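Some structures to go through are shown next.
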Structure I
Amino acid sequence: MQRVHQAFTMIEVVFVIVIMGILSSVAMKKLSTNMTDAKSVMCVSHMGEFISSATLKYTQNGHTLFKELKASDMTNILTFNGAIPSGANAFKNTKVDTEGVDYYCDGYKIATFLGQATGSHYLFIVAIADTSTIDSPVAQSAAIEAKKNILNGEQNKTFSL
């Protein structure tokens with residue numbers, strides 16, 4: 001008895017490949033959107049961590065020592081003295097008090113944390129004014145979310161330490 005082998009025709013194979021291509025393009029679009037959202041949430045989370053850490057360090061050290069602290073003293077998030085690498089989430093490692101600490105999300109500056117040299121004990125957060133100047137969808141989304149969730153819709157906010 002001889003077995004008969006049936007195979008797919010070329011049209012059937014092409015049709016399956018086209019359908020798989022359409023499905024994968026839809027899935028990739030959704031996946032890239034989810035990854036952008038996750039990365040921007042991580043940037044906003046880093047900003048929140050810095051505020052919490054600054055408050056804790058201020059409580060532990062008092063104002064006189066606090067003004068000498070740098071971002072690297074308060075968080076384990078990457079800090080750089082010079083240029084921030086493209087795509088990096090990092091703090092520019094300057095003094096909290098008089099020079100301020102800049103936060104970069106996906107290589108773009110989205111906020112500055114600035115303390116006071118003397119007098120009252122506050123931490124000011126200033127967000128960038130124009131998010132349309134940011135080319136990165138991750139940084140743009142993070143800047144918008146930070147303004148909404150950390151700055152309560154304002155351009156800047158003051159935290160009492």
Structure II
Amino acid sequence: MKILICTLVLALLAGGCTARHSSGSDDDRESLKRTTRAIRDAFGRGDVDAIVALHHPNVVKYFGGNNIVVGREGLRQQLTGWLRDNNVEFTENRIESTLFNGGTAVETTIFAIKSTPKNGGPPAYARGRSMVVYIRYKDSPTGWASIREVTQEAPAAK
């Protein structure tokens with residue numbers, strides 16, 4: 001039994017490690033792209049309300065160590081000061097894989113963010129890899145809402 005379970009886990013891992021794969025219908029992929037674009041655009045506008053609206057009320061985001069954001073209000077608190085004091089731009093957003101399963105989508109992405117202080121200070125850059133779980137959510141402006149996210153350091157750029 002252990003051999004069967006290990007074989008299944010290895011097969012799932014091997015199948016899940018193929019870069020730049022996707023599943024789901026054309027409509028699924030397009031609607032999720034609209035959602036992720038809406039999130040990035042809202043960051044660019046500094047629109048905290050729009051960002052929060054694209055997240056489920058029970059969202060949890062893991063940014064490493066003890067940096068964990070829980071719920072929409074936790075997300076709002078984290079974003080408010082940052083976006084009040086900085087212009088934020090996604091300078092890279094490379095989808096590595098997307099998996100759809102019914103009303104759930106899981107996407108891994110390499111991203112880079114440029115954060116420029118509004119007071120004229122030098123910009124800061126952050127680059128990472130995220131795995132985001134989205135669910136279909138009727139109260140989201142796009143029909144999808146982020147419910148879980150794990151972010152880590154990205155591999156070196158090629």
Structure III
Amino acid sequence: MPEGSVQNPVCRFRSRSEHLLDAKGRLNIATRFREALRNQGEERLMLTPWHNCIRAYSLPEWEELEIALTAQGQKSPEKLKLIRYMIGGAEECVLDKQGRILLPANLREDCRIRKEVVVSGMIAYFEIWDKEVWEAESKPTVDDFHNFEQVLLETGRF
């Protein structure tokens with residue numbers, strides 16, 4: 001198999017969509033994301049705050065992240081602070097029969113998430129943003145595309 005080829009099925013989150021939270025703070029997970037989880041034999045997600053959004057990881061991906069964070073011996077103050085923030089702020093959730101997850105109130109509050117959200121696939125995880133915050137911080141501008149081209153050039157894929 002050529003170098004860099006995918007050998008085993010992996011959980012990949014691709015694309016972006018907009019959703020409305022219900023009155024209880026539940027988010028309907030897109031079918032394509034639910035299928036990615038099921039392909040891994042999982043219906044659990046780990047949610048953690050990250051800057052102004054919630055990151056959602058499949059449980060196996062989350063466990064790999066935990067191993068990577070704890071495997072390298074002595075921890076710097078920055079790494080300890082990161083672990084305290086990400087791991088200490090994490091919440092496990094399970095998809096219900098309708099394919100929804102409950103976004104805990106504390107995570108919604110920390111990440112300024114109200115009713116309208118944008119869910120953005122980030123390959124190994126996906127992000128859940130308040131729509132207004134997404135539009136202010138993450139929506140690319142015309143000026144961003146020069147940098148995007150440079151990143152693709154560096155990967156050898158452009």
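Each value in this text was obtained by applying a stated rule to the coordinates, not by laboratory testing. Since the model is a prediction, treat every value here as computed from it, not as a measurement.
Assign the value 11.9, 37, calculated as Rg and Dmax of the Cα atoms in Å, for residues 61-124 alone, to the correct structure from I, II, III.
Values: I: 11.9, 37; II: 14.8, 46; III: 14.7, 44.
Going through each structure in turn, the value belongs to I.
Which of I, II, III yields 60, 37, 31 for Cα extents along the principal axes in Å, as computed? Write down the numbers at each step before the final one.
Numbers: I: 97, 32, 26; II: 60, 37, 31; III: 47, 43, 36.
Only one of I, II, III returns 60, 37, 31 for Cα extents along the principal axes in Å, namely II.
When relative contact order in percent (Cα under 8 Å, 6 or more apart) is computed for each of I, II, III, which one produces 17? Don't skip to the answer; put the middle values down first.
Numbers: I: 17; II: 23; III: 32.
Answer for the origin of the read-out: I.
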